[in-house]
Structure 1
Amino acid sequence: MKLRIYNTLSRKKEAFKPLHPPFVGMYVCGPTVYGEPHLGHARPAITFDLVFRYLKHLGYRVRYVRNITDVGHLEADQDFGEDKISKKARLEKLEPMEIVQKYTNEYRLKMMQLNVLPPSIEPTASGHIIEQQSLVEKILENGYAYEKGGSVYFDVEKYNKDHDYGKLSGRKIEDLIANTRDLEKQLEKKNPLDFAIWKNADPEHLMRWPSRWGDGFPGWHVECSVMSSRYLGGEFDIHGGGMDLLFPHHECEIAQTVAGYGKEAVRYWMHNNMITLNGQKMGKSLGNAISLEQFFTGEHKLLDQGYHPMTIRFFMLQAHYRSTLDFSNEALQAAEKGLDRLFDGIGALDKIIPSEKSSVSPDETERIFFNALNDDFNSPIAISHLFDGIKSINSAAAGNEFMTGSDIEKFRHFYQTAVYEILGLVPEGKDTGDQGLTEELIKLLLQMRIDARKNKNFELADRIRDEMTRLGVEVMDTKDGFEWKLNR
């Protein structure tokens, strides 16, 4: 069975056919780094980490680009208000780029704890201002934008006459216009639907760059069109992100890419669904916003205990990425027990006494596991087949089933590949060879520690060192820097 992916644009599953096999280009919208990483950051990271891992397992050469938004994302995702990072900088009395570095480091550390592989490229919006200005100029030249008061707005109605605005989300422009309030701060727009692709900076705005329209900053949507094109070319295979980005962010991205570059870029749009907590949407106003650090430590009034990062990862993988996922203490505790059963079952392979014949087939378990993943990365069905195999392993360990030495090794290799390599689930304290901390991941953590020390964030630097020690990496500070070694 060949890999099939649900394409949000076509609203159906499609056979995956890369543009330039065996190369696959994948772009995923990363975080806006202005606060502690939370569950909303974890789900797309784990979802597309599974995609990344599985595509590589299938033999594809994957260039995975995941951006960092560090400018242009205004409050309430509007074209007015304060920049989220500038606001956080003002509240914490820091420079905006100190906020960016602080929370980028935190995000990377949490992704490391969740065993999310680092992307191939992790560009920032602020590092591509010139390219974003260039795209804005192209859209203006092509007649799909207009300048007003030092800002440049995308003309949605003009674009919709030539193309189809709303094709990704299924929205009709007539309905959007009817349901859009003509807010006072949007009066300089021709139409409330129009969105800023370059925004004039108010005098108090901290993050600003010179342009031919005056000092300002790029609109939030522009960065993804620019950076995906820069690193993956004018057309690429997969674009991913959370369902909350479907409209307006990805809809606007399609429009400005077509308006500026002349054609659509993405072949397969993929969106993971949302996360709720005890049936409620998570939010600070509801008092149920829980950071990943609080989940790991249990230091929140809504948590009965702390949960290991692998428990969080396993729980997320037990639901299909396109399904809504509801967190509760009961569900997490059940996932914790299930993960222990999975690892214990793999360990039971060592207890099986080889026989001359087998009464169970590792080949069948492997076949149905991969069939599930080939069906739009159906991880919950794949995991259920893993547990079916664990039942056979436990039965053989108890002497009720029989396995040859060859089949024991086939099971061992399959579970190491499926659980450690593809699903990215690693037992705490277990040496899994190449599936543990790779040298690439170790270097990333060490660079984060260097950055933290340069920014005098010694608390974070110590936490990184302690976490690396827990994972079996000894870091030794020297007068010339540091040395490290793996304790196996």
Structure 2
Amino acid sequence: MNKHTYSLTVSPLNLPEQYSMADIFAHFATAPWAMFLDSANSQREDGRFDIIVANPIATVTTVGNTSNVWQQDTNQNLESTVNPLSLVQDLLKKFLPSSQVIANQKTTLPFMAGALGLFGYDLGKRFESLPNKNADEYSTPDMAVGIYAWSIIKDNINQQFYLCSIDQYPHPSIKDIQQWVNCDNTQHAFSLTSDWQSNMSQQQYTEKLSRIFSYLQAGDCYQINLAQRFSANYSGDEWQAYQRLRKANQAPFSAFIRLTNSVVMSISPERFLSVNDGLVQTKPIKGTRPRSDDPKQDQQQIESLLSAEKDQAENLMIVDLLRNDLSKHCQPGSVNVPELFKLESFAAVHHLVSTVTGQLKTTSSPIDLLQGAFPGGSITGAPKIRAMQIINELEPNNRNVYCGSIGYLGLFGDMDTNICIRTLLCEKSREQSNHQQTIHCWAGGGIVLDSDAKDEYQESLDKVSKILPVLSENTTLSRLG
């Protein structure tokens, strides 16, 4: 076994106050495998840190049952059918063995180095026996994770930037970063070249809800999530589109990921799983009301949500599911619910958010926890496996990134991941003769026996009311479907 020691250096960056992490990331925005975990100036306790990574020393991309592992030192690609998360864990142990890393100072910063990337919803089909009736139409893999030996981190409480690097691997210098923020990275302006179109009409959506009600009445499930997908053609720079979205939404679990043939833009408000010093947390969202520009009407929406027995019942179902998922890898008796039905307000909607915590078993890793709870119960329904089977039956397209997770597995056992709701996928056509670029965005909700089809359909539109119109002044939600 390699007993070589690795030096982790954490260096404060003295940048002018007017610069943001977005200014730094603009230098990387066109580079494949550049990733930005972004709190989008949300001013929330969950949005304390922003993280930039680029130039991974290894990558794992998974499509279906096959993974492709690339390593920088050999510049070779190897195929594998091993569990994709096990491949990530093996690469971490090979390149960044935590027991052999010596830091130059104590720090409370997250991540610093480790694995970071995308875990798509359909990755769950590797962990459970699930059907897959839909064709694979996406260029984006089911999982795309890089191993990164350096990062740039901003602590939004003290407004301090840091460069974190494993000295044995190539990494930028402080001088490099200071020069990047002054670079002009002008790209072609982003614009939609078609209207948004849903993959189901309101009538089709209502018909699918009728089939869900039949499953609920038969006792198959207590709750089932149904989503529709909106798609449009576009041209120009995806990074410009993301900057518009982050400003309009200020969501604490936002992210921008550029892969070889696609871009993922997430403006998610929802945490999936975090681990910090062995403390596990998940914060499911269930229960939604639209925001109003009129303060009186907005307060009425808040009061309606806080007093809604239906929304509380939906939330509680998912809390129970997640308590069960966490208990697989948390110490017996440690799983608790410190917050139930807490109101959180965002740019487009009000939500009910609960918090479930636990203490990770000493015999389990954060990756074990992630696999045991993946995908998040708040976007499947309950019981999870049966709900996912019904979702696959009723939704006309695979979800790919939607309702998966973006996040990191840090060097010293820390982890944080979002749920990819309010998430967009930009892809080039898989046909070389077709230069068309397509952008997808999804919206859904949990369906229970007392759901109203008209209200549920409107709720799905409310959730993207600060997304779809932001990208096109000429597109209105009334023209969708």
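Name the one structure among 1, 2 that percent of Cα pairs over 26 Å apart, for residues 227-418 alone of 52 was derived from. Checking each candidate, the match is 1.
Looking at structures 1, 2, which one was FRET efficiency 1/(1 + (r/R0)^6) of positions 11 and 203 (r between Cβ atoms, R0 = 41 Å, to 0.05) calculated from, given that it came out as 0.10? The partial results should precede the final answer.
Working: 1: 0.35; 2: 0.10.
The value was obtained from structure 2.
Highest-scoring entry among 1, 2, by volume of the Cα convex hull per residue in Å³, is 1. Comparing FRET efficiency 1/(1 + (r/R0)^6) of positions 219 and 267 (r between Cβ atoms, R0 = 41 Å, to 0.05) across structures 1, 2, which is largest? Going through 1, 2 one by one, FRET efficiency 1/(1 + (r/R0)^6) of positions 219 and 267 (r between Cβ atoms, R0 = 41 Å, to 0.05) peaks for structure 1. In terms of distance in nm of label points 7 Å out along Cα→Cβ at positions 99 and 331, the structure with the greatest value among 1, 2 is 1.
22 is what came out when relative contact order in percent (Cα under 8 Å, 6 or more apart) was calculated for one structure; which of 1, 2 is it?
Numbers: 1: 16; 2: 22.
For relative contact order in percent (Cα under 8 Å, 6 or more apart), the value 22 is produced by structure 2.
For the read-out helix-only ellipticity at 222 nm (-39500 (n - 2.57) for each DSSP H run of 4 or more, over all residues; to 500), a value of -13000 was computed from one structure; give its label from 1, 2. Source structure: 1.
Read-outs: derived from the displayed coordinates by stated rules, not from any lab. Since the model is a prediction, treat every value here as computed from it, not as a measurement. Cβ atoms are built from the backbone, for glycine too; each structure is taken alone.
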